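For reference, the structures are reproduced in the following blocks.
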Structure 1
Amino acid sequence: MNEQPRLFEFRMGERSPDSLVVTEANRDAAHLLTQWQSWPNGALALVGPKGAGKTHLALAWALEAGARQLSPSAPADEAAALFRASGGRLFIDDAEGPRDDGMLWRLLDLARTEGGAVLLTGSESPSRWQVKTPDLASRLKSLAVARLQEPDQALMEVVLRRICREQFIYLSDDAVRFLALRLPRTFEAAHQAAAALDADLVKGAKPISLKAAKAALEKVQAAWGGGDG
């Protein structure tokens, strides 16, 4: 009856767009994405802190919904053509950054009047994005929002493994648990810990030990000006 959608299968260690680790930190946002056929006015903003996995989640949604990606700087006519060619299913990554405001207004208008599913990602709520036209500002303020939270411990472990793996650093189980328990629960802290390991260790197939993880934590804490806490 409540079958979990394929998009959000729990697969540890995978980075492919058609799979995603879901925890309490991103469960609500993931659920809203599965409801894409009933988004108010045919659009949704996916927001969260840097490194929260917005692009990964947007790509997973695009794979499931059959959506196509559109550049935020695309001209309005191109956006309208792609909107219709994709059945109204599009996503724009980093839509709060430099973009064509006229294009975005037209795209949101098409989604509202013709029916669509347009996904926008950004670090802040759309009501705080810098826009040049009052009409677009009004549309963005009324946009439905799915918010990614800072990671809980379960997601922190996954994020640490992923960031380190992408830098060819392999954490032992003890090391990843140690760091996930002691680092601040932020994506920034996970990146800082990986950077500390990357700077000091020889990378390779051998998993990073608990001793090395402790040294990395001490280095990060020194940069914060804090102690063990």
Structure 2
Amino acid sequence: MNLQNKVVVITGASQGLGKELALQTAKLGAKVALVARTEKLLQELKTQIEAEGGVAEYFVCDITKVEQINSTVPKIIDIFKTIDILINNAGIWTKDSLEEKDADLVEKAFMINSVAPINFYKAVAPIFEKNNSGHFVFINSVAGLEKPDNKYYAVYAATKWALTGFTNALKNKYFKSLIKVTSIHPGSFVSSIDKNAGDDWGPDYSWRMKTTEVAQAVVYALTAPDRMQLGQIELEYTNSDN
């Protein structure tokens, strides 16, 4: 798919992978709808994209509130007239020690990592189904696959497994249509997900993938031939030190 003039909606767009995806897709000619909670960061990103010759608009939305999702999607349509790609990117980190300090974190993790992407899908699905085209992209995690390390963050893994199950169901639902569904499963990459959760993984980023690299892999899935679907992509560094 050529991204020129395609309308791309990105949740969690104000920082990290969402921000990088916005920058990369805008450079390829997409019109980007930036969705997040922090207006200041969204304004700054919109300004940056426009300064580089791109097209973007921002929408302040708390994706844990289904009514805000349902009011945001029509606003995007009013400005851009349609939606071609939805990237459900927003997510948070959790593990046992964090949950011991914050009992509400379990519910919050499921709401942001699992329920919110489902609700955003439901808001956008009628547009894709009417057009018989579109691309749903879910930024998942290797934790949403069978990995031994999942025992250290069972709730986080469960939120991602829920998302894996949902995207697998969607692949079957849209199998005979031109609507694509892609589930991206990155290992650890450079972001603030740990610090935002109060779980600093330290200053050594050498073992983490670069955010730009993960975004490039997502863009690769977005720009695959029109009739080709990259259903599930697992991203991890090789074991080579070279």
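Laboratory data are not the source of any read-out in this text; all were calculated from the coordinates shown. What you are looking at is a predicted structure, and each value in this text was computed from that prediction instead of being measured. Cβ atoms are built from the backbone, for glycine too; each structure is taken alone.
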Quiz item: Looking at structures 1, 2, which one was FRET efficiency 1/(1 + (r/R0)^6) of positions 99 and 195 (r between Cβ atoms, R0 = 30 Å, to 0.05) calculated from, given that it came out as 0.95?
Solution: 2
Quiz prompt | Structure (1, 2) behind the derived value 2.7 of distance in nm of label points 7 Å out along Cα→Cβ at positions 59 and 171 | solution = 2
Practice problem: Compare distance in nm of label points 7 Å out along Cα→Cβ at positions 115 and 147 across structures 1, 2 and report the one with the greatest value. | Solution: 1
Exercise. Consider the structures 1, 2: one of them gives 6.3 for distance in nm of label points 7 Å out along Cα→Cβ at positions 75 and 211 as calculated from the coordinates. Say which.
Key: 1
Quiz item: With percent of Cα pairs over 34 Å apart computed per structure, which member of 1, 2 shows the largest figure?
Solution: 1
Exercise. Looking at distance in nm of label points 7 Å out along Cα→Cβ at positions 27 and 219, point out which structure of 1, 2 has the largest value.
Key: 1
Self-check item: Structures 1, 2, by percent of Cα pairs over 25 Å apart, for residues 43-162 alone: label with the highest value
Solution: 2
